[in-house]
1. For which of the structures 1, 2, 3 does the calculation of distance in nm of label points 7 Å out along Cα→Cβ at positions 100 and 132 return 4.5?
2. Can you tell which of 1, 2, 3 yields 1.35 when Rg/Rh (Cα atoms, Kirkwood Rh), for residues 12-67 alone is derived from it?
3. Looking just at Cα Rg over 2.2 N^0.38 Å, which of the labels 1, 2, 3 belongs to the structure with the highest value?
4. Assign the value 18.2, calculated as mean count of other Cβ atoms within 10 Å over residues 52-59, to the correct structure from 1, 2, 3.
Structure 1
């Protein structure tokens, strides 16, 4: 698994910059200081970019203290603090079919989820800050995207930054396919096979 230093070094190599960042110098190396500015935004953007398996989480939602004023939805739920992107909402102990929901905000500006079902469970992409939990594919994509965001500041070249962003977009498409193939289940319905034996 890649460390933050590894990700930074992959980013600067992507931009063709010589001289890697040493461990323990993330707050003193000039290149690392620039990358620090963009890192959290880049990490969260790549997490949100699609449904990463390692960042998936299910949580039963808590009703908000404010009632829904929406004519379309009866219930208002608190938005989970670690949620980066809400993916699906289900009735708890229900039929496992995703239900309609909408993101909104309460009177204090806090994010909320509006829906017609209660109780409910949200499937979402959570904020993952520990690099040890990142997959190699995610770390590689993050490094490329980070190179795109910080590229102009590091190199003075808009072209190098744009090239990294385009490479990131191309690789995201391939990563979506790879990520989607993990966890595929074999069809458990054996009726066709069993019928053919009788």
Structure 2
């Protein structure tokens, strides 16, 4: 950080470009860089709120629960759009731990009461404000409270899958799993299996 000790940011204007499902803003600001020169810059910033995701791990079976659903932005970027992911969702004003418990139930039908915070990360800091809270929880994959499948009022259509952890890691190599948060949690799981009870 020493290079930037004299850097300064002064926001001049914060305009709303779109406020539909999420909030797209155009921010004009003065940026005084590490060389002491001040420039007026503009950046579009996408604010969708903060989120949470979780690794659901069954140590007895050494497997994880993943969900598959359609993602339009991924589809528009040359992929089929059907992504394998760890359960996740926006906080919607809730504490991250409570939000992820809600999302797990909606998406997978598993009831989790003890969630372990793992880390937080900005996933696309050049354009998106969102920070994601990462969690892990031990489950018994044979015990589900509900069917899951997503929230009907949000038009979610979710498939719930049990995947052996070693197979999930191989799916990263093959490209079958290409979601950033999911890759991060699976790699964390491989490094922390003893903490997860395996």
Structure 3
């Protein structure tokens, strides 16, 4: 896959707009997205150590930034971690980085991957698509912003179950109709 940053960012923005916001998978996303408070960063690290350095920089930047300017960050690497299990191991390291930088309780990490798979699910289980993004992505989230959003949302615990119901109704054909691939080996977004 040979994509430039503009193509990677366009695919990620399409995913945020059509899946995350469009399907309301995250009811908190629209408000920060429309205010341009989501930072999209494409990493060009050639190896895991370089990606972890990018992560450290982004954690520091987010912690220091004014939330009105940057409320959340999507750290994307389009090629480094194509294997989901390797990426899943990285998320444990990313959570440790938050601790090591003294940001526990300040920033948390969520993960998205084109092959995301919850434990005890089949690879093609539609529930996995709640966390499937076009590229391996670490989502750095301010805990204070998340707490405010949860306060405003009456039943935050129900989001996960509602998301699975939404995707079950949509089905794989509906996911493809949004412009996203269901073939792990295919281009990250369909060009139809």
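1. Details: 1: 4.5; 2: 1.1; 3: 3.3.
Matching structure: 1.
2. 2
3. Values: 1: 1.31; 2: 1.19; 3: 0.99.
Between 1, 2, 3, the highest calculated value is found for 1.
4. On the way: 1: 15.8; 2: 25.0; 3: 18.2.
Here the read-out was taken from 3.
Only the coordinates and a few stated rules stand behind these numbers; no lab work does. All values reported here derive from a predicted model rather than from experimental measurement. Cβ atoms are built from the backbone, for glycine too; each structure is taken alone.
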